[in-house]
1. The value 1.0 for distance in nm of label points 7 Å out along Cα→Cβ at positions 10 and 42 was derived from one model only; which of 1, 2 is it?
2. Which one of 1, 2 has helix-only ellipticity at 222 nm (-39500 (n - 2.57) for each DSSP H run of 4 or more, over all residues; to 500), as calculated from the coordinates, equal to -22000?
3. To which of 1, 2 does the computed value 11.9 (mean count of other Cβ atoms within 10 Å over residues 18-25) belong?
4. Please state which of the structures 1, 2 yields 15.5, 55 when Rg and Dmax of the Cα atoms in Å, for residues 66-169 alone is computed from it.
5. Could you figure out which one of 1, 2 the value 22 for relative contact order in percent (Cα under 8 Å, 6 or more apart) was computed from?
6. Assuming 9, 34, 35, 17, 5, 1 is P(r) over Cα pairs in 10 Å bins from 0, in percent as calculated from a single structure, say which of 1, 2 it is.
Structure 1
Amino acid sequence: MNIANKLVVSRVLLALVFMIFFYIPNFYTNIFALIIFILASISDTLDGYLARKNKFVTDFGKIFDSVADKILLVVVVLALVEKDILPSWLVSLMLFREFAVTGIRVFAAKKNWKISAKMPGKVKFTFQTFMIFYALLYFLNSEYFEIENLSLIFSYTGVLVLAWISLFLSYYSGFYYLFKYKDLWKKAEL
């Protein structure tokens, strides 16, 4: 297994570690969970870079990279739903899009059609990561500090605005993939 694929697998393990530490109601473990989320997010960028640079692109990496991203996303946003940081209906819509597009990509891979990550999907993922990071900082401030100046920066309204933008970008990029590859779908035997 090459280094890029090891980073993909590590992201799944980091999602599990995040969950364990996030649910221990302690400031230090919750800070550690935030650090774990940051490391897992960085690993996504790093594994893609290493795979392209060293020509380590594999079938495993093409499919499991997306699955690892979804696992991390699901674990973190569901934890934020449980803490009443993100509304469950919004997260449900976001996850619907994620799994629908992943299903399409797996179907395309089975047909040997190449659907590579495009800029709208990369922007969506980057913004989702920022929204989650912001929501985790809001959680830490509201749970442990309630520092007034931080409350002006990390507010529940800010979380909701970023979540709405993230939802919009999710569906925009999802429709982008559908329309970008519409010729492939016409050839599909559904």
Structure 2
Amino acid sequence: MEWITSIDFSILNGIRDSMFGGFLDGPMMVLSYMGEAGAIWIAAAIVLLFFRKHRATGLMMLAALAIGFLCGDFALKHLIARPRPFLVNEVALNIATPHGFSFPSGHATASFAASVTLLLRDKRFGIPAVILAALICFSRLYNYVHYPSDVLAGMLLGTICALIVYAVFRKAGWIDRISGEKKKL
């Protein structure tokens, strides 16, 4: 486990030394706040609920977000109890001090649960969503509030949640019933 932490700090310190303190500070702050508590993704899911064609996607996003939250923030963070990197290295932050444990990244979990769901349903929305999700994840590294392994674990957890929800909705036939879609032969 120590070798992972060593690699994590090498990456974090490399980002901090080469990028921090310049024109990226503002955008990285905004991206971090956009991902706070999955707000941007919850808002997007709620908007989709208003359109019959996209209602199933909105429900799937909310389900994937909920599962990701329960598994990541509610369970894994407390089981693993990894301190955040800025507490270990005592780094001044560009954003409000986050509370709670570090592993896995809740921002990454939520971002990938929602964006992968969108990608599975409609690439026109999904590709930009995955790009936004990746930028939100990078902002957590840039702002020194998560280790790269936290972010990768969150991305993986979010992706798994999206795939499970998608599979369940398809298998149960809920997508067709909720959105009024015809089954493709």
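1. Details: 1: 1.0; 2: 3.9.
The correct label is 1.
2. On the way: 1: -27500; 2: -22000.
It traces back to 2.
3. Values: 1: 15.5; 2: 11.9.
Of the structures listed, the value fits 2.
4. On the way: 1: 15.5, 55; 2: 13.9, 45.
Value 15.5, 55 for Rg and Dmax of the Cα atoms in Å, for residues 66-169 alone corresponds to 1 out of 1, 2.
5. On the way: 1: 22; 2: 30.
Source structure for this number: 1.
6. On the way: 1: 9, 34, 35, 17, 5, 1; 2: 10, 37, 31, 16, 6, 1.
Source structure for this number: 1.
Only the coordinates and a few stated rules stand behind these numbers; no lab work does. What you see is a predicted model, and the numbers here were worked out from it, not measured in a lab. Cβ atoms are built from the backbone, for glycine too; each structure is taken alone.
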